[in-house]
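Asker: In structure tokens below, several structures.
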Structure 1
Amino acid sequence: MDKANEFAVQREATARYFYWAQILIIIVVGIWFLGIGLAVAILFAFTLGPWLSRRQAEALRYWLDGSTLRVDQGVFFLKRKAIPLDRVADVVLVQGPLLRWCRIWELRVQTAGTGQAVPEASLYGVADPDRVRDVLLRARDEAATRTHYGV
């Protein structure tokens, strides 16, 4: 991996986001299905939660490899994506209430032709998200030009 093209991740803030998002999901799902969401969330918060959220944030890697965006993530189930930039339709900055509280952004990378409403990749906690979005869009435009003109 070329460290020069790797995007920095705000790991502490991203770990905090993952931690609270997981607790909220456990509460909602637990109440919906079993009515014990609060008890399970408290147990998770003091046992597996801090370790898991920290490991998830440490596992995040985003970088440009030529005309490809590479995304590594996961703790138990590892996921490595290679997204050709000439297929990227848009890069959207999203910040809901929990992301705003943690002072991070989610960059959603949307590709053309997948037929899905979900993004191809979500990049959490990148430092300087506006600059990263601009870098990705500029690299996308260069990749599309090379593909179109055969350069």
Structure 2
Amino acid sequence: MTIETVVPAAPGEFRRPRLIRFSDCDPAGIVFYPQYFVMLNGLVEDWVSEGLGISYHALVGDRRIGLPTVRLEADFRAVSRMGDLVTLSLAVERLGTSSLTLLLRCFDAAGQTRMEVRQVLVTTSLESHRAVDVPADLRAAILRSADAASVSSAS
């Protein structure tokens, strides 16, 4: 049985199973909290490339569009241990002119939230390091993939 069969995905939610590894853990055998941010950054990259169909590498490397974090709010609710199979999920809560707000979660097979993050990303020019509008193809892909009713749009 997989986590996906126990906890159905919400419309527009992007998910990835993740095995908690030795390298994720502290000497107590639980996830060292900064490792969650590394895992979730990988989830964002996978979402852009696989979920949205836009090469993250090309977005950053060729097009020179960055997605830096400008706000991060995390709640840690239960421990994850080496060997645990968890699910990482991403949902878009808000799409603005030059920013997007994501809800990122880590949960177990029973649906218990281990940790949850609300993250605001801003699209920037990697040349000027200033905010730029969300590129049209990225905006269209986000709106196509997201549950239209759950994504607020703001300028």
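Asker: Out of 1, 2, which structure matches 28 when relative contact order in percent (Cα under 8 Å, 6 or more apart) is calculated?
Answerer: 2
Asker: Could you figure out which one of 1, 2 the value -15500 for helix-only ellipticity at 222 nm (-39500 (n - 2.57) for each DSSP H run of 4 or more, over all residues; to 500) was computed from?
Answerer: Among 1, 2, the structure yielding -15500 for helix-only ellipticity at 222 nm (-39500 (n - 2.57) for each DSSP H run of 4 or more, over all residues; to 500) is 1.
Asker: Something else: If distance in nm of label points 7 Å out along Cα→Cβ at positions 24 and 136 computes to 2.1, which of 1, 2 did it come from?
Answerer: Structure 1 accounts for this read-out.
Readers should treat all values here as calculations from the given coordinates under stated rules, not as data from a laboratory. Being a predicted model, the structure only gives us computed values, none of them experimental. Cβ atoms are built from the backbone, for glycine too; each structure is taken alone.
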